[in-house]
Structure 1
Amino acid sequence: MLDNLTPFLLHWAITSLSLWVASHVFSGLRFSDTSALIVSALLLGFANAILRPLLIFLTLPLTLLTLGAFLLVINALMLQLVSAVVSGFTISGFRTAFFASIFIALLSFAIGLFVADSDGIPLREVQHGMWL
């Protein structure tokens, strides 16, 4: 069980860092305090793990029709959903959520390439048959 805790905490830290940087890059993305940032990162991870696959499945024809571009809309909707649930997290509109979600995904990916777990394996590599 503790073997899975380290990658989870690393992902949470990377998502928190990416959200924090995005809040400084995009003027329409704001956190009232650090706790709102940390809770938002946690809920964004849960939303991406639970709701996002369901939305992808339900919108599969539209995703195929747009050659996958609709996935960017789903990412923005996940970010807006989290901002609606967390009281200290605000997004000014869909356009901000759209571009911020792209920025957060790219920054999280880039940071994840350089971060390694306790075994020295980069976070983005296959580990135990699962993508982290």
Structure 2
Amino acid sequence: MSKKANPRRVGETEAKAYARAIKTSARKLNLVAQAIRGKTANAALAELDFSKRRIARDVKKVLQAAIANAENNHQLDVDRLVVKEASVGRAFVLKRFHARGRGRASRVEKSYANLTVVVREQDAAVKQEQA
């Protein structure tokens, strides 16, 4: 009398990884995620290695986790992986205040974001056409 297994939320040739509560705004994170969408896994890792943005290190960790999930959990070929999706969403916002002159205060919002990376195994025929 055990529970039924949850169905896979991604396809048979896909794997995903996500990070929650990354300390940056979703807008800044989306700029880095946009740079890797649609690229091969190796090209995306190289792009993140040389990115000047601080958040690129966290995005690289999530991408490496997705690649590891594809290899170890779903037995996909690492050389044929492509970043199918890199979606960014808003998480919570910490609201703080900043003391100003004359007894006033300003609101400071410290934003957090969520990141989901889905990698997909390309067909061998498609990979040969691109080469």
Structure 3
Amino acid sequence: MNLSDLRTASGKTIKDFKIPQALLDNDTELVELVMLSGSMNDGEKQYWFNLTEVMNPEQIQKLRDILLREKRRISEIDLKYKKKNENPEEAMERAQSLGEKRTEEQQRLLSEEKKYEEEEKAEEEAVLEELQKM
């Protein structure tokens, strides 16, 4: 990917950041990962670009690993929701339908519970009447 085409969520490009030239020359993958990270705001991205000048190779690799995990996880989530092939309106309709079904089921259960309570009360009264006859 061409670095000049990258945009953050807020629309900033690499020209809006002060990125060390050594990082631009030697590690465009890390620049891309930072630029496209959804977990950082633009100020945090600039902070990490600044820090790369003083980070050792192990620290840079840890940063890369974290950003790659984030990217992979977001891709997995996107794939999961694309598989459902559901637009927001369909999701809302489905959720509403499930809610209506749940409400109907709750009403049915409440009705059954009331019926059983009435039957129990009638049985209790019958037992009490029998005891009183004794």
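Every number in this text was worked out from the coordinates using simple rules, so none of it is lab data. Small disclaimer: the values here were computed from a predicted structure and weren't measured. Cβ atoms are built from the backbone, for glycine too; each structure is taken alone.
If you work out Rg/Rh (Cα atoms, Kirkwood Rh) for 1, 2, 3, which one comes out largest? Please list the in-between numbers first.
Details: 1: 0.98; 2: 1.14; 3: 1.51.
For this comparison of Rg/Rh (Cα atoms, Kirkwood Rh), the top structure is 3.
Once mean count of other Cβ atoms within 10 Å over residues 38-45 is calculated for every structure in 1, 2, 3, which label goes with the largest value?
Going through 1, 2, 3 one by one, mean count of other Cβ atoms within 10 Å over residues 38-45 peaks for structure 1.
A value of 60 was computed for percent of Cα pairs over 20 Å apart, for residues 46-109 alone; which of 1, 2, 3 is the source structure?
Working: 1: 27; 2: 54; 3: 60.
This figure was derived from 3.
One of 1, 2, 3 was used to compute helix-only ellipticity at 222 nm (-39500 (n - 2.57) for each DSSP H run of 4 or more, over all residues; to 500), and the result was -23500. Which label is that?
1
With distance in nm of label points 7 Å out along Cα→Cβ at positions 70 and 102 as the yardstick, tell me which of 1, 2, 3 scores highest.
Comparing 1, 2, 3, the top value of distance in nm of label points 7 Å out along Cα→Cβ at positions 70 and 102 belongs to 2.
Consider the structures 1, 2, 3: one of them gives 18 for relative contact order in percent (Cα under 8 Å, 6 or more apart) as calculated from the coordinates. Say which.
3
With mean count of other Cβ atoms within 10 Å over residues 30-37 as the yardstick, tell me which of 1, 2, 3 scores highest.
Working: 1: 14.5; 2: 17.6; 3: 20.1.
Going through 1, 2, 3 one by one, mean count of other Cβ atoms within 10 Å over residues 30-37 is largest in 3.
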